[in-house]
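> What follows is a set of structures for review.
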Structure I
Amino acid sequence: MRRVLAWLRGDLRLADNPLVRFASPAESLLCVYVLDDAWLEDCAGLGPRIGAARLRFLWESLIALRGELLGRGSDLLVLVGDPVAEVAALVERHAIDQLRVRRDAGWEEGRAVARLAERLGSGVELWQPDSGTLLDEDDLPLPLASLPPSFSAFRRRVTRDATLPASWPAPVTLPPWPEDAPRGLPALHRISPAAADWTADARGDFCFAGGEAAGLARLDHYLWQSGAVASYKQTRNALMGSDFSTRLAPWLAHGCLSARQVHDAVRAWQATHGASDSSEWVIVELLWRDYFHWAARQEGAALYGRQRLPPVDDAFLHWCRGRTGVPLIDSAMRELFATGWLSNRARQNAASFLIFELGGDWRLGAAWFERCLVDYDAASNWGNWRYVAGVGRDRRGHRFDIPWQARRYDPEGDYVARWQPSLASQPVAQPHRLRCADVQRFPPSPGGKVPPVDP
């Protein structure tokens, strides 16, 4: 029988996880997660690549996963260091026969597996399944090299020609833990006191808790308890509230839930309540997520841009800190830093403002979002920034008319008043009129060739 090591990364769940699914018994199973110590180092003067909000959610997810593993006869080992070196040492020390690790979308993750493969002995099988997406690569209706340049074309092909596989239930039992293997995880306060002490600002209307059970509870609430899925398409562009959005992204990003689990749950809700534009739009958003994943796999290192990051300037720092003088943008950036999350509408507005009004480098914005977002994943974050900037697969650029966005999505100024209380006493819509005067301080968009859009 095989001695198996499952290198967990963005797949912190037991259900619908091929890394812990066995067609035949294994002698032992060593589940390991390695926090890359490079994530804790400063990146381009922005601080650590993984901020307090995401690190705390990650640690909650790991603690929850360990509990699920223990209940099935296994355990979890969490280390901090160079993932390649740590996993290679475990493979050698415990005479591992098979190493399992999912194929990630990120170029850095793929490069790490390639480096590890070079260090494995000839007797070690490296198995890399797809995991977490609606479709595996083998399920795609066309070769990855022929991925369409637009999401609309991808969606049409998938809808017409692909069959979405169902999710798998969690295993009842798992192979035992190797007798001489270490286990457990270090206390978070030893790694990052800021993450250990971090709590989300209550003004964000929601508190994310890591782990598979918490993700399933949120999915159940959104579908069956609140019924908010029935109005998702109408509310998804809102800025405030707990249920205007599914808010499932953090659990999907960390792999506490899989896209197939969400898809199957929505279909089950539709079987009882009937399909609608809103419930179908949740499926569309899952397809968007898949599209960004496969686009990132295809593009490799180009996803991150081909040049070294420029130095951080004052305009960028004012944007990060919510001090541009433009209330709608400043409110969004303050919410991001205080909660680790932003609505999709606020993310697009903030990205557009940095790129087209401040003339900032989109890669710095993507790096700041990587640090702050609790739901960061490489494909979606960097893919969305490329989309707004017009440097990715869609080169049109998407410059948002911020005054129009304010009038449309915060007509009473409630969002601005929440995150900038000093403006709460202003007459209705006055906070947004301040923006029209302040924006004159900023340079025009590069070349002035991208017209504003009012989506």
Structure II
Amino acid sequence: MFKAWPAFFFLALCGSAIAEPDFKTLGQKALSLSQEYIRIPSVNPPAQTAQTAAFMKKLLESEGIECKLFESSPGQVNLVARLRGKNPGKQLLMLNHMDVVPADASRWPVDPFAAQIKDGMLYGRGAIDMKTTGIFQALTLIALKKEKVALQHDVILLCSADEESGGDQGAQWMIAQHWPEIECEYALDEGGFGTRDLLSGKGELVFGVSVAEKKIVWAKLIAEGTSGHASQPVPDNANDRLREGLNRLSQMMQKDSGVKSRLIEDFQKRVNGMADNKFTRAIQRDTLSITSLRSGVGDPPKVNVIPSKAEATLDFRLMPETDLPAFLKRVQALLADIPGLKFEVTHSTDPTPVSDYRTGLFASIEKAVHSEYQQAVVTPYLVPFGTDSNGLRQKGVRAYGLGTAVVDASIIASMHSDAERMPVDQFEPALRIYYRVVADYATAP
């Protein structure tokens, strides 16, 4: 059992007293506000965030924090708020997204937008991804102001519009169109977890802080052949050609051990026995998922007709160290001798560096986590999915994915699922850690 360290220890550890709010009261407020926030549908598509931005604006301005709204397209609104620090530079950006993925209400145990508490869990679309974190960030900003914390560096809040569609009207748009409004040296975003079973195979409490993410490559594999009556097989069946191409790609990815990752080596040194699951396997190597197959003639397809075309969509996730042009060259060479087969990249993310984790902000994360859980392991790692941090790292920002709640693998897996939920008893400790991270960093020289 991990016990929380008292507040005075955290203050002594930091070397000077930093005023703190009543976290019990603030944690209850965070839960209540999260319920209100989840009840505002902001489903992407179409990512209409005017209502959510208005909610955040009202919350912040009621505490005397000025907000700016930036409408990237009709109904897609981004919000920026800032507390000024004494010194220029070393600005810290807290980033969250207000949009959520769709929810099929017929598959949920509760209404996905009712924010119902059931069996100690807050259920709702956005409970994990990532409306509760948005509330933690807003309340952190409010508490810093109310407690009159002497900030040395600016603390900025960005609530963005459409992360679930790639951020083109959200964080990426703000970076391209309004960088001076959010310019920063460091950022806290999504992508981290505190967990006892997702990362450690021995039940160790591990807080994974993401400092990198895998490159995304989406592609189509398109096969063409001769159509005809299925009673008379043809040697150039498009389905056969597609199947052969998919088999070759799958075998290549299974055999390829990938590149050596210093980040994963460091992770393995810090964590006493990495867990073996789909998440940990995905962060150690390049992966491929076949996500759709399309073929046939008619709807539903006629069983006795050989189609002239068949295609598959492919989702590659590549390690930061993988050379993308060299990888794509290998794929093309592998498929080159299959007639009528075309490999086409439809989307890829720019390579990004691994954020340096030998920094004051990472040290603040370690201090804050250890103030709550003495024996927890805090480790950098990478995530297999994409976040808005990708665009920030392109600008040279050291971006960390930080999750301060302790959750098990099933709760983490509820993200985007039909039972997304957050433990109610985590609101107070998670908010306390978040506040301490930001306060410790922003008050340091």
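Values in this text are rule-based calculations from the coordinates and carry no lab data. Since the structure is predicted, the reported quantities are computational estimates derived from the model, not experimental observations. Cβ atoms are built from the backbone, for glycine too; each structure is taken alone.
> Among the shown structures I, II, from which was the value 4.2 of distance in nm of label points 7 Å out along Cα→Cβ at positions 200 and 328 calculated?
Going label by label, the one that fits is II.
> With FRET efficiency 1/(1 + (r/R0)^6) of positions 136 and 280 (r between Cβ atoms, R0 = 25 Å, to 0.05) coming out at 0.45, pick the structure among I, II it was computed from.
Value 0.45 for FRET efficiency 1/(1 + (r/R0)^6) of positions 136 and 280 (r between Cβ atoms, R0 = 25 Å, to 0.05) corresponds to II out of I, II.
> Next question. Relative contact order in percent (Cα under 8 Å, 6 or more apart) computed as 25: which structure among I, II?
Only structure II yields this read-out.
> Next question. Here Cα Rg over 2.2 N^0.38 Å was calculated and came to 0.99; which of the structures I, II was it taken from?
I
> With mean projected area of the Cα convex hull in nm², for residues 160-295 alone as the yardstick, tell me which of I, II scores highest.
That would be structure II.
> A value of -12500 was computed for helix-only ellipticity at 222 nm (-39500 (n - 2.57) for each DSSP H run of 4 or more, over all residues; to 500); which of I, II is the source structure?
I
> Given a value of 16.4, 44 for Rg and Dmax of the Cα atoms in Å, for residues 40-143 alone, calculated from one of I, II, which structure does it belong to?
I
> Among I, II, considering only FRET efficiency 1/(1 + (r/R0)^6) of positions 192 and 416 (r between Cβ atoms, R0 = 35 Å, to 0.05), which has the greatest calculated value?
Max of FRET efficiency 1/(1 + (r/R0)^6) of positions 192 and 416 (r between Cβ atoms, R0 = 35 Å, to 0.05): II.
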